[in-house]
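What follows is a set of structures for review.
Derivation of every value follows stated rules applied to the coordinates shown; laboratory data play no part. Since this is a predicted model, take the numbers as computed values, not measurements. Cβ atoms are built from the backbone, for glycine too; each structure is taken alone.
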Structure 1
Amino acid sequence: MRSELWLSVPVALWLVVIAVRDWRTMDVPEALTALPFLAAGLYRVAQPPDGGFWPGGVAVLLALLGVVVSDYTLPAMLCLGVAGALGGYAGAATLLLIASWIVALAAWRVGIWGGADGKVWMTLVALWPAWPLVGLTLLVFVLGNVLALLRRYGLATPFALAAAARDVAQRTPVAEQQLTTIASLPWLSLGACLYLGLHLGGVL
């Protein structure tokens, strides 16, 4: 429990900082999301969720490399594909971590969320590769964004959602899409903090 508290407190403080920054300015410095992601990824290479360094640590290392080189499609797909195969062999937690990273990367690529959102979520899943974290953070993220859309567009929200879906289908640049102009990190952070509270309380 002490080790969980030692990890949870600084992560919660980090989430508050980036959530407030995103809420106020909708501009979170790259260092505030990229460096924690790299640190969490390297931590999981050294301390894989299951399977030991082989194949668990190697799987996470390949997945981390795939995310880092994601601008280069073929090497990224190769790294992530091998990582997924090794992750399935290592165990359920490692596979969940790698699958979540792949989903986060794909969601960013198609413009469902911004790069900061993706890196924050990948960081959280790296530290706590568990279904309750994944489910709770995504649930609060989706509900929060829907509430933000309702507040902004009111009865026109379905049309805003349709326009955003059309932008995604047409691969409109992320900055031009309706959904990605919403401050999403506060909702993602809220979901993660709820998980941490329930986890430390022994509920999850």
Structure 2
Amino acid sequence: MFTGNNLVMVTKILYSQWMKNHDELFKPNEVRWDDHDEVYKFYKGIHKNLSIPIDVDEFFYYMNTLLMNEENLKNGTLDSSNIIEPKKKLFQINVSERRYETYTYYGHVKKDGYFTKDQLESNVHELYSEGYVELYDYVQDDTEYIDGEGQGIDVESVQLLKDPKNESTEFNKFLDSLTESEVKFLKGELEKRLL
């Protein structure tokens, strides 16, 4: 993925090409990885000319770069000093699945009586229907999975687990505490000393 000046150049090109056919930039919820979606079709049609791949990470990176920098793109002030780059975040997708599965359960029922083994074997179903032997009260010995079928996976919710911009460090806290004029002063001092 491009960064710095290369990202500025690609972002400006993407923006100008989108705006040729549209009055305004797309909304965040319109960025969908879907062949029928307008934003996806736009990206698919231009990615080769910009030497950027058509994969999920690249698609969302460049489309969100456009969204995050819309104001500077509108007024023509986007450059490498003010471009905002999307950061990779970690999410958890909570799912559920209803499955219908077939198992064979093996077990045993102990029953005492005055019958022989052969007599019990030939009469067991009649004795069950009379309630004398309760076959469903068996002690399970083993199971064998036969088959299963699901109704598909449902997404219950999505949770943000890790967002780099929310990871606070002492330095970030320090920078956040500065006023705008202090930030400009610090930036000027750093540029003098690093150049």
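Match the computed value 17.8 of mean count of other Cβ atoms within 10 Å over residues 43-50 to one of the structures 1, 2, and report its label.
Working through the options, I get structure 1.
With Cα extents along the principal axes in Å coming out at 52, 42, 27, pick the structure among 1, 2 it was computed from.
Corresponding structure: 1.
Thinking only about mean count of other Cβ atoms within 10 Å over residues 107-114, which of 1, 2 has the largest value?
1
One of 1, 2 was used to compute helix-only ellipticity at 222 nm (-39500 (n - 2.57) for each DSSP H run of 4 or more, over all residues; to 500), and the result was -25000. Which label is that?
Of the options listed, only 1 reproduces it.
If you work out FRET efficiency 1/(1 + (r/R0)^6) of positions 11 and 75 (r between Cβ atoms, R0 = 30 Å, to 0.05) for 1, 2, which one comes out largest?
Largest value of FRET efficiency 1/(1 + (r/R0)^6) of positions 11 and 75 (r between Cβ atoms, R0 = 30 Å, to 0.05): 2.
Suppose you compute distance in nm of label points 7 Å out along Cα→Cβ at positions 83 and 147 for every structure in 1, 2: which one lands on 5.7?
Considering all the candidates, the number was obtained from 2.
Which one of 1, 2 has Rg/Rh (Cα atoms, Kirkwood Rh), for residues 19-98 alone, as calculated from the coordinates, equal to 1.02?
For Rg/Rh (Cα atoms, Kirkwood Rh), for residues 19-98 alone, the value 1.02 is produced by structure 2.
Check the numbers for mean count of other Cβ atoms within 10 Å over residues 139-146 across 1, 2 and tell me which is largest.
Answer by largest value of mean count of other Cβ atoms within 10 Å over residues 139-146: 1.
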